[in-house]
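These notes open a run of structures that come right after.
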Structure I
């Protein structure tokens, strides 16, 4: 099998493992592959499972990989002393990770070289997460039991989108507002745009405090950028006073209230 001109590949997890990992001779010669989509395959046997390291080793042989989507794929546990032999250039692809359990997300992120334009994490476990660096970070339907302060304590993104995450609360906002003892050590020095959809468990006071604190730090040169774009959809009720303050403080602002909050 020879596919030197293949640029996009979509397979379910079981067939990807059988066709591309267990029989990888053809795959490593598909040097033009730029977009890989691994879809759910339902229940799988041990034979149809690999470690995250095995998958990443294979992907590291693709120099043009720009987009990687992995959905509901079970992985074997990695041994603590597992050694992963990677292409020195690592993985610079945009990542869309859905329904991954255990520490799979952190292993994908640890392999990322930090120059991805887009990372989207949906319904994944966030028990441990490596630092995240990208232009746009989406967190979608993260379970309330997964602590959002874990990924948001060590990330860099110009735009943060949080959708239907009940765990986005005042504790998370406190992390974003914390500049350390000298008010110059904020998480995400470049965050400019914040989009919240279906998040209702934060207070107006905590959100306003976070935005104000970062704006003061940016004005003093202790932070690269203040947050200048805020869009909240299906959020908590907003007082007129706070609406006026946000409108005056933001370059771009909108806020809609969830129906059952009215």
Structure II
């Protein structure tokens, strides 16, 4: 076993990182090993990058069994299902911050396009639990990708309880395009809508070019990109200006129509290609 594989194996021995897609761990570990030839330093740096990419945004160890119980008890009843989903969404910082605007966020943004029949949620986290607020067509299919295999397993069991047709899989969004994963769906035709919600800042923690590669490679007619307006600690720190400039650079020179939406906690851009 070479040095990289030893490092990957050591990272994945930790419970915190054991469920992360191996392709993600390998990509970040390779970069950190090149920067820190000593494996101990590379291990610390790799764990730090993985924490920035996802671990920092979960408030506690996910209770997937308990969450499925909540959804099962509320299945088929609109308001109890929304209450259950809100309870689950509160466990991840990015979706918890959206709770106060959940009733208007998707309705406002999706009013700008035809109802999407195919949706691709990239670096989805708990985002699919907002399906009850999306007013999707009855025949809509919801695809979701994240780096956590245990989260993906939860989502695949949750979709039927949400009354949705869906498929989730684990993949490396920031590496080679994630549809190359063995269990990825066949998306040979562009989806109607891709969701990239608060994901780009996380992806670019480890690789500044990850956001550009992702947007350029997404097989989607419309892409909803969003950025947080506050840090995890609640500070604004000029984030609006920073992310407006970043979005400008991501779409520069491309023949895309961009519509901007600002909410109290989130800056969103609907890109039509």
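Here, each number is a calculation from the coordinates, and none is a lab measurement. Just so you know, these numbers come straight off a predicted model, no measurement behind them. Cβ atoms are built from the backbone, for glycine too; each structure is taken alone.
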* To do: For the read-out relative contact order in percent (Cα under 8 Å, 6 or more apart), a value of 10 was computed from one structure; give its label from I, II.
  => I
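State the single structure among I, II that was used to calculate helix-only ellipticity at 222 nm (-39500 (n - 2.57) for each DSSP H run of 4 or more, over all residues; to 500), giving -6000.
Values: I: -6000; II: -12500.
Structure of origin is I.
With distance in nm of label points 7 Å out along Cα→Cβ at positions 15 and 239 as the yardstick, tell me which of I, II scores highest. Spell out each step's value before the answer.
Numbers: I: 5.8; II: 3.0.
Largest one: structure I.
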* Read-out distance in nm of label points 7 Å out along Cα→Cβ at positions 63 and 127, computed value 2.6, structure in I, II -> II
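For structures I, II, calculate volume of the Cα convex hull per residue in Å³ and state which one comes out highest. Intermediate results must be reported in sequence, preceding the final value.
Values: I: 145; II: 131.
Answer by largest value of volume of the Cα convex hull per residue in Å³: I.
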* Answer label among I, II for the case where mean count of other Cβ atoms within 10 Å over residues 119-126, calculated from the coordinates, equals 25.4 -> II
